[in-house]
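A.B. asks: Each structure below appears as structure tokens.
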Structure 1
Amino acid sequence: MAEAYRDLDPETMPRSPGLTYQQLLDADSHGVPDVLRLQSPKDMGLVEYPVTRYTTATYHEKEVEHLWKKVWQMACREEEIPQPGDHHRYDIAGMSFLVVRTESGEIKAYPNACLHRGRMLKEFNGNAAELRCPFHGFCWKLDGSLNDIPADWDFPHIDRDKFSLPEIPVATWEGFIFINPDQQCAPFADFIKDLADQFQRWQPRNLFKAAHVAKVMPCNWKIAQEAFCEAYHVNGTHPQILRSLGDVNSQVDIWENCARVITPGGTTSPLLDYEVPDKELLRANMDLPHDAEVPEIPAGVNVRTYLADRARENLRPMAGQKVDEYCDAELVDSIDYTLFPNFHPWGAFNGIVYRFRPNGRDHRSSIMECMMLAPFQGERPPPAEVVWLEEDQSWSRALGFLGKVFDQDAFNMPRVQEGLETTYQTGVVLSGYQESKVRWLHHKLTEWVGE
């Protein structure tokens, strides 16, 4: 069992020079919600986590047995299966599941396998009146009950009333559908409680999936995920945004099954040893060329408020007057939550969601995804289809400025995998606070999987 982590005092714990995140909130032009005033720093210790967690098939197989077959995990959005007969295929670590909207509107989930000879029932997302196996034609109703056995006279040993597709637990939260392959799992409400409490203000169920991009990455799923769990890497990987991002002044908060890193925007990195004029901060934030004209900031308005006001007006056609309820921080900061093990919804109006999965049973390959959720007026738009990037295609091709940052992160990932395969170190070295969200992930892995 992993050692329990201990509370830190936000007033006395070691931290970077410069304004704290809470001090930045004090200057907000709007009322700051209680959820951003929460502070939950933890002392996670200074232990090194084994390199073999990334480099061995043995540990990957332990993850399959003790994590992926046991844990609650996001499968899709409710809006992706709105009508009876709609079904979504969700794959994880060599397993495949079907999430189905039944005729009554209920959502059910089944292993994606025929009970006759095991053939996959559905290869693609879609709509069907029944779940019929393409191999021999065994067929089930949408509610999982048996519908038809061709030449059923030859199967007297099958009890039709008991030959239903096995159901696996399914739950919904804020428009997302979660499944758990473990039929004896703990309740979902207990698992997601901390995250659910903190997202009551933001309600992503009222957003629609405006974009969804995915790519196979040549690295372990944890390497891909951990690149999005701390801002400490900005200095080395994204130096172009140091002038407009308070990277090492991020606030890190740890709870039981979720954690978050809040990185302030519209402020300068404490790592820079020179003053950055407001115009240059704006240029960096807006990704403008060095010779482009920069907007004038009104007198008496700080940069964060100016950026938030621009964001409010850009969002107003889609979100209406609701934008006026949000404080500056909710519009300019990166509020990156993680629900263990691999679900990353951003808080507030950012509408970004990451997911990182093993790519089948290959411990050196993973699937990285980014969904963009957006507000809307009137009828809900249809959800975007997944765009799969080829190996040589960049994230910026599909995601613009955000994709440029992804491309820099993605450039590191295979080199981290190769380095961990080469290193003489037995453990991964992490900082005490700035990378404490990564420590939390490994702490949870120890709880679920062991060493």
Structure 2
Amino acid sequence: MARTTEDVLKMIQDNGIQMVDFKIVDINGQFRHVTIPAVHFNEDIVKEGIGFDASNYGYAVVEKSDMVFIPDLDTALIDPFCEIPTLSLTGNAMIIDYPNNRPLAQYPRNIVQAAEQYMKDTGIADTMLILPEFEFHMFDEVGWSVKPEQIGMYVDAEQAYWNSADNGLGVIVPHQKAYHTAKPFDVSYECRSEMCLELEKAGIEVKYHHPEVGAAGQFEIEPKLGQMSKMADASMMIKYIIHNTALKYGKVATFMPKPVYNEAGNGMHVHMLLLKDDQPVFSDDNGYSHLSETAHYFMGGLLKHISALCAITNPSTNSFKRLVPGFEAPVTVGYATSNRSAVIRIPAYAKTPKMRRFEIRNPDATCNPYFCYAALLMAGLDGVKNKIDPHANGWGPYDVNLYHLSDEEKAKLTALPTTLDAALDALEADHDFLTEGGVFPEELIKNFISLKRKECAELAKIPHPAEFDRYFNL
């Protein structure tokens, strides 16, 4: 049942709330916020919203940039990281067009909702369930400098293998050997458990948490399957809770895809399945890996548009330092069962009809989750509408380890883009599937590409410490 203003006012009164915080999402998928004293929260605020300048959030709009943020009362929760009792709400951005304000088409939350409506309009399905896996590092120390006279970075984690001579207790995890390692080597267990408890309090069900492969403080928290737009909201809150809980424990969390050289990187594998009238769309006992023809077409759409999708699902230059052979990150455009070397993996353990699904393995959590999930849905629906058969297109199934193929066999495969610039080129050439039904405005795509191209150009100008190692004495 949807919350009313009276319900939220009761939450404020019952919990001694003194501040109400409105969390707004910028184009990069980061929270910004505006806060009011709780005594001023009322029905007028709910209806008329809070004004803000959208140009400062990265959105290029034809209309005047002044916007209105309308809170979604169903997102109300008590912020556990504020000393002053604070109620937090997210919501939607609207264009001021009195008396009937219009949704800001570029706003991430509006886009994911538009994608869901487009899915329903196609008749293919009425619900998309997704499960993103959040991999991240926690460091005890981190620092960086980008100055004319000094360029560099450092990270440290107490259990990292490079501390074997200095740890003093021998509680060291060997290089690339941290997967599911238990106490005493799992030194951040309590911190992650608290993260999960806070997620549960926020209404985000947790499947599990555990150490990941990277020995220098890499971990994973995985929620349970959830409806797409709700999971987009949850993804923002998951990152918020992980970042803030880490700081409570004197650590710092990062979702940076490749923060440690020569160690496993951080992905955000996204499991997905469709339902129609609460019945599974992707299940077929007679299909490959028990997946239906619709599921295969959906995978076909993802694989056809994968290079363009990378600009949205992997929108940092660092993303492509993760997408390299040798670290279980995908580099090949293809699909298979229980094969981590292909970009689409079908988990063999998902045996019941309602759980049969696949995961796309290239995304990482530097993405804007609203854009990411909506883009994945739009690519998949394009595959279903146009009956894009992944097998007929030569994308699999690849039931072999693609890293171990001969060079001759590897030459026959299609690879993911190797740079953000290449992914942006692909998005520029292939984005009609995103603009179907007006889901992604053309203006947003052009603006996003422009912003990211500037980012690439700026980073390309900066000398890298490894270049000194390679070229200084030539």
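A.B. asks: For which of 1, 2 does distance in nm of label points 7 Å out along Cα→Cβ at positions 49 and 345, calculated from the coordinates, equal 2.3?
C.D. replies: Considering all the candidates, the number was obtained from 1.
A.B. asks: Follow-up question, since we're still on this one. When Cα extents along the principal axes in Å, for residues 233-280 alone is calculated, the result is 40, 20, 14; to which of the structures 1, 2 does this value belong?
C.D. replies: Label of the source structure: 1.
A.B. asks: Further question: A value of 26.5 was derived for mean count of other Cβ atoms within 10 Å over residues 297-304; which structure in 1, 2 was it taken from?
C.D. replies: Matching structure: 2.
A.B. asks: Given a computed value of -9500 for helix-only ellipticity at 222 nm (-39500 (n - 2.57) for each DSSP H run of 4 or more, over all residues; to 500), which structure among 1, 2 does it belong to?
C.D. replies: 2
A.B. asks: Hey, distance in nm of label points 7 Å out along Cα→Cβ at positions 57 and 89 derived from one of 1, 2 reads 2.4; which structure?
C.D. replies: It must be structure 1, since only it matches.
A.B. asks: Another question about this same structure. Given 14 as the derived value for relative contact order in percent (Cα under 8 Å, 6 or more apart), which of the supplied structures 1, 2 does it correspond to?
C.D. replies: 2
A.B. asks: Between structures 1, 2, where is Rg/Rh (Cα atoms, Kirkwood Rh) highest?
C.D. replies: By Rg/Rh (Cα atoms, Kirkwood Rh), the leading structure of 1, 2 is 1.
A.B. asks: Quick check: 0.40 is what I get for FRET efficiency 1/(1 + (r/R0)^6) of positions 105 and 393 (r between Cβ atoms, R0 = 35 Å, to 0.05), calculated from one of 1, 2. Which structure matches?
C.D. replies: The correct label is 1.
Readers should treat all values here as calculations from the given coordinates under stated rules, not as data from a laboratory. Nothing here was measured: the structure is a model prediction, and the numbers come from that model. Cβ atoms are built from the backbone, for glycine too; each structure is taken alone.
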